[in-house]
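There are structures below to look over.
Read-outs throughout are calculated quantities, based only on the coordinates presented, and are distinct from any laboratory measurement. Quick caveat, the model's predicted, so the values are computed rather than measured. Cβ atoms are built from the backbone, for glycine too; each structure is taken alone.
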Structure 1
Amino acid sequence: MRCVVTGGAGFIGSNLVEALLGARHSVAIVDDFSTGRRENIAPFAKRIDLFEGDIRDDALLSSAFAGAEVIFHQAALASVARSVESPYVSHDSNASGTLKVLVAAKNARARRVVYASSSSVYGDTPVLPKVEDMKVRPLSPYAVAKLAGEYYCGIFPALYGLETVALRYFNVFGPRQDPKSEYAAVVPLFITGVLDGRAVCIHGDGEQSRDFTFVENVVQANLLAATSVNASGETFNVGVGESTTVNELYRTICDIAGRRPDAQHTGTRAGDVRDSLADIRKARRLMGYDPRIRLREGLTRTVEYFRGC
């Protein structure tokens, strides 16, 4: 296939690009490098077409999407905390940007768009695990923008004949995730802190729980979403179906790394949910999704990656 990955120089995007190239697909990347990194795509830079710029640039998307069969829309301005600080910026990049991608894909006569959504759309509903048809209650501008993107995806198949699939990611981690960003995710922050012997910051009491999902599982879900006949028009949870508290996560990373620096507890963050856990039965049934990499193996691989950095 001719594929385009928006945000292809990012953490998840670059892992997806590498898998697509390994499967002998033709790949183009759209990235403005505001959060993506050139070193993420350096190992295969000569094998891709790079379109450098913003996904809200209509002319850029028209060029990048020409002849594409599948667009994997990974580009986003991530982080709940950042969206709380700058709600309009989050909306414009994530909601308006997604609409731009969908329109450009339609105009290019692409077959399908696979959209990276987020488990944050569920909000703090007490029911666990999260099932795709339950009521959503987003708590942050980021979550609202991701949900808006899902709704836009939902209308394009019937109105314009463009197939769409939305994937709700649950706390993705793995190699190439940036630990240096002001809004860095918990896993790379914990790993680099532990390896450096620095005190690690845990928000709240640390008993909030997440379904931490290794990036290889997410890549598998994207590849399945691109080709599965039964996936078109659907929304899927992409997780592992296992609950882990932040305190448990920290202890596991310390055990793998063989060291345990102090952990300092701070206040909770605005917009954060207390508990999150994916019900992945729908993805198993309709796409054959099977998350093979469990938490400890994924963390072991990620620790080794950061040790080599």
Structure 2
Amino acid sequence: MTSILTNGAALTVLQNINQVQRDLEATQGRISSGMRVKSAADNAAYWSIATTMRSDNSSLSSVKDALGVGSATLDVASSALNSTVDIVSQIKAKLVAAREPGLDRAKVQAEIGQLQNTLKSISDAASFSAENWLSQDSSIAGYNANKTIVASFSRTTTEVSVGTIDLDTSSMKLFDSNDQSGIVDRDRTIGGTTISLATIDISALTDSTADQQTLDDFISIADQALGDISTAASSIGSARHRVSMQQDFVSTLMDSITTGIGQLVDADMTRESTRLQALQAQQQLGIQSLSIANSSSQQILKLFGG
């Protein structure tokens, strides 16, 4: 039936045009944003998963920063310990040299004293971000020799957890101003001699048998301290290697999560470009079809023409 009140063909075409327009706007939105899932309305499941993954990635970014700070702290401590090894080796060498009869041990002690002062200054300077693992004061409120470095963030179906790398600095501190329990300032007993590396003084020693024995004890004490410092440096080195590996892992994990998020929510630009061209063609054809459908009313008028 042909009617001048209702143009069914035009209405059908108009519905198609409106649908094409909605699809066109959605496609243009995906192209402009680069995302096919921008909100929960686009795909609730993918949006929820991607939001959680983005939150986890943000937490991993904080873990990466914490590892960077921990790595820097370990580097400072490692550099200080390496310098300390050289200085203690010099002290030991000078003690061995002082074993020579007739040597002016007061002058040798002047050099040893300077090296002892250098040990203290290096330890005090080995600080990063207000953390000093080599020169400590165990009397400070809240003191804890166990240091932790945030190393990981993980999620299970029921909970999240933060992993740490733990390091006991009680065996690697050089000085403790509270109880002198550091490697350098604690008393050691060798033979009949009890003294710390920091307080060794040979200026009053003579060539007597007893003093020569004391000097031998000093050498053994310096050697023992050197061994403890080497062990501490090895522990720091092992922790530094572990932190480095964890940094690489966290960086790789963040990249993998970012890629996974992209797989869920990123738009396929090649497909969207092709879809855009198809929709634009459909829109143009729809407009032409609407024009044809609307022209039917004009054809009816010709039936009544004179």
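Look at distance in nm of label points 7 Å out along Cα→Cβ at positions 160 and 256 for each of 1, 2: the largest one is in 1.
Taking distance in nm of label points 7 Å out along Cα→Cβ at positions 200 and 216 as the quantity of interest, name the structure among 1, 2 where it is greatest. It would help to have the intermediate numbers written out before the result.
Working: 1: 2.2; 2: 1.6.
Answer by largest value of distance in nm of label points 7 Å out along Cα→Cβ at positions 200 and 216: 1.
Given that percent of Cα pairs over 34 Å apart, derived from a single structure, equals 16, which label among 1, 2 identifies that structure? Derived from the structure labelled 1. Of structures 1, 2, which gives -11500 when helix-only ellipticity at 222 nm (-39500 (n - 2.57) for each DSSP H run of 4 or more, over all residues; to 500) is computed from the coordinates? Clearly, the read-out refers to 1. Comparing relative contact order in percent (Cα under 8 Å, 6 or more apart) across structures 1, 2, the highest figure comes from 2.
Figure out for me which of the structures 1, 2 the number 1.00 belongs to, where FRET efficiency 1/(1 + (r/R0)^6) of positions 136 and 280 (r between Cβ atoms, R0 = 35 Å, to 0.05) was derived from the coordinates. Can you show the working numbers first?
Working: 1: 1.00; 2: 0.00.
Here the read-out was taken from 1.
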